[in-house]
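Several structures are given next for inspection.
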Structure P
Amino acid sequence: MNLPEINTDAMIQFLTELLNTPSPTGFTEKAIDLCEDVLADLPDVERRRTKKGALVATIPGQDPGLPWRALTAHVDTLGAMVKEVKSNGRLKLTKLGGFAWNTVEGEGVTVFTRGGSTVRGAILMQKASSHVHGADVSKTERKDENMEVRLDARTTNADETRNFGISVGDFVAFDPRVEVTNGFVRSRHLDDKACVANIIFAVRALAEAGLKPKATTVLHISNYEEVGHGAAAGIPEEVGELISVDMAAVGDGQTSDEFHATLCVKDSGGPYHHGLSNRLRDLADAHEIPYKVDIYPYYGSDGEAFWRAGGDVALALIGPGVDASHNYERTHTEALVATTKWCLAYLMN
């Protein structure tokens with residue numbers, strides 16, 4: 001059976017909107033709302049939120065006797081929280097997720113106050129000016145104690161900053177700087193919003209073709225993956241197979257690239273389920289889906305979080321190739337379409 005047509009333009013439009021919706025880990029409600037709004041337009045999709053705030057959508061399958069399946073992707077991103085309001089009125093941050101400070105140095109940020117207001121700023125070194133500090137600017141190590149947020153507000157001391165409603169524990173989101181050009185999507189946080197778009201638009205393509213998945217299928221949109229426990233809870237007990245959909249790591253020594261989907265057979269947590277991985281390869285071959293097979297040396301997934309929590313499922317991992325992961329990332333529409341087709345092939349077979 002041929003795969004249903006994917007509305008690629010609509011998928012890229014949704015992805016752009018999702019990327020522009022701030023959702024650092026712990027502050028994901030608006031992004032989850034956006035995902036639920038899209039799924040609400042589809043027939044026969046039962047939606048609920050977990051106590052943890054993740055979105056779980058269940059789609060009835062053609063054969064109710066088959067074990068359930070699930071696809072999971074995460075909407076939470078790298079970000080930060082206010083650790084300290086400094087005596088000079090600037091902010092010291094604590095990281096959300098694993099990134100190096102040099103990858104966000106100079107980036108614009110938004111601080112979300114407890115009272116609901118926002119304040120703009122930028123991440124800089126304490127000694128940022130070459131005209132003042134000379135060679136120290138290039139020699140200074142980029143680490144927590146040397147980085148700060150310069151607020152776009154008239155403040156020179158801690159009290160003035162607090163008067164803007166800013167306090168310890170406020171969330172800080174990095175500007176995504178989304179650009180779609182020549183088929184490329186360039187943005188922060190393609191990890192893992194690209195894959196959220198993949199699984200939602202696979203289900204949407206199926207629904208628009210008037211089809212149902214072969215087995216009852218769960219979409220799990222997690223919200224704590226970047227800190228290691230995203231899908232540890234929320235996958236129903238009926239699920240026997242789980243596909244974690246997350247970005248493929250592109251770089252030296254990797255087979256992945258920005259134009260293919262990738263099957264990851266091993267990452268830092270060990271190998272994935274051999275039988276399910278091979279079945280996905282067979283599906284990709286049968287439907288002429290361009291893919292690579294790869295191993296990621298410094299990587300973990302939502303599916304592994306579920307395994308470590310005691311989840312008894314067969315688990316595999318696929319996703320589009322993303323260059324410069326946990327930095328200013330980029331992928332190509334071809335990889336996004338390939339991953340969405342792979343999800344569709346799995347849903348239908």
Structure Q
Amino acid sequence: MSFTYLKKMPTPAEIKDEYGLRPELVALKEERDRQISDIITGKDDRVLAIIGPCSADREDAVCEYVSRLAPVQEAIKDRVLIVPRVYTNKPRTTGDGYKGIASQPDPTKAPDMVEGLIAMRQLHIRAMEACQMTCADEMLYPENWGYVEDLLSYVAIGARSVEDQHHRLTVSGFDVASGMKNPTSGDFAVMLNSVYAAQHPHHFTFSGYEVRTTGNPLAHTILRGAVSKHGNSVQNYHYEDLMRLCNMYREMDLLYPAAIVDANHSNSNKDFRQQPRIVREVMMSRQFSPDIRQLVKGIMIESYLVEGSQKISDHQVYGQSITDPCLGWEDSEKLLYDIAEMNR
């Protein structure tokens with residue numbers, strides 16, 4: 001037999017019953033969902049700053065990081081809405097390596113999926129309490145939605161998932177802003193088709209049920225750069241790329257032209273130090289073109305307490321990424337203030 005069934009997973013209802021939200025956090029999520037929705041739909045001219053570690057590997061370090069965001073948010077609240085990245089699942093191109101806290105609560109130990117679900121939920125709740133902000137996560141496994149649907153205010157669908165029909169249809173049932181990344185090939189049409197699918201209603205099977213969805217009007221695009229057939233990074237954050245996306249949005253029956261620019265990954269050629277320069281160029285393009293200002297709703301930045309990255313070990317640097325390299329705190333804080341200054 002190809003599968004060895006180790007244990008039955010608890011249902012979302014069972015996990016949520018044991019690790020529930022206090023009423024004040026329920027109210028916080030409702031308000032944050034509304035604010036992010038208003039930015040995506042153009043009712044609010046603030047910019048989203050989706051910022052945080054490549055992967056949320058240690059609860060204490062992640063919560064210290066997001067707590068540092070709180071005073072910055074207060075200072076720039078009129079121009080920028082910060083959405084902390086608390087990514088509990090890490091996609092792996094070859095399947096090897098650390099797959100995130102939802103699979104491996106302790107990076108130095110073996111995977112434990114049940115403990116991972118608990119750790120994922122506990123981390124998001126603690127992060128909300130630490131910074132009084134709801135967070136973003138990547139929905140690498142659509143079936144995880146039920147475990148976090150009452151916690152997240154932003155969801156990303158990754159470059160390797162965006163062409164998958166199950167992901168597209170599942171997002172059509174989400175009730176929060178959901179960004180669909182361009183695929184690794186960089187094809188804008190694929191990305192926009194994914195947004196179209198997510199914005200429209202569907203009838204399909206999900207987590208053992210026959211379901212019907214109403215469509216998610218807050219589905220939008222994320223530009224993260226591409227990889228050529230020769231393995232080279234190809235950027236798509238420049239003025240010409242943004243204008244091309246504007247024009248393609250006009251040609252499709254889509255609600256609310258909206259895009260987030262991911263300043264890392266292939267856009268930075270995986271050089272995390274390039275993120276501030278890329279962010280400033282995108283913000284300049286918004287200042288120059290009213291069409292781009294209407295399109296680009298925010299920036300995505302990989303950032304942690306300590307810059308760079310490290311290998312998993314028994315003597316890890318506290319607050320440094322164990323996956324992709326990230327900006328350190330000082331550069332990240334300055335960049336957030338720069339984004340606010342440029343959003344005039």
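What follows is calculated from the coordinates using simple rules that are stated; it is not laboratory data. No experiment lies behind these values; they were computed from the predicted model shown. Cβ atoms are built from the backbone, for glycine too; each structure is taken alone.
Looking at distance in nm of label points 7 Å out along Cα→Cβ at positions 20 and 228 over structures P, Q, structure Q comes out largest. If Rg and Dmax of the Cα atoms in Å, for residues 124-323 alone comes out at 17.5, 53 when worked out from the coordinates, which of P, Q was used? Checking each candidate, the match is Q. Of the structures labelled P, Q, which one yields 4.5 when distance in nm of label points 7 Å out along Cα→Cβ at positions 92 and 332 is computed from its coordinates? Going label by label, the one that fits is P.
For structures P, Q, which has the highest computed value of relative contact order in percent (Cα under 8 Å, 6 or more apart)?
Numbers: P: 24; Q: 17.
Between P, Q, the highest calculated value is found for P.
I have 27.4 for mean count of other Cβ atoms within 10 Å over residues 68-75, calculated from one of the structures P, Q. Which structure is it? Value 27.4 for mean count of other Cβ atoms within 10 Å over residues 68-75 corresponds to P out of P, Q. Could you tell me which structure in P, Q was used to calculate helix-only ellipticity at 222 nm (-39500 (n - 2.57) for each DSSP H run of 4 or more, over all residues; to 500) as -8000? Only structure P yields this read-out.
Of structures P, Q, which gives 1.0 when distance in nm of label points 7 Å out along Cα→Cβ at positions 52 and 260 is computed from the coordinates?
The read-out was computed on structure Q.
A value of 1.00 was derived for FRET efficiency 1/(1 + (r/R0)^6) of positions 164 and 220 (r between Cβ atoms, R0 = 35 Å, to 0.05); which structure in P, Q was it taken from? The correct label is Q.
When mean count of other Cβ atoms within 10 Å over residues 28-35 is calculated for each of the structures P, Q, the largest result comes from P.
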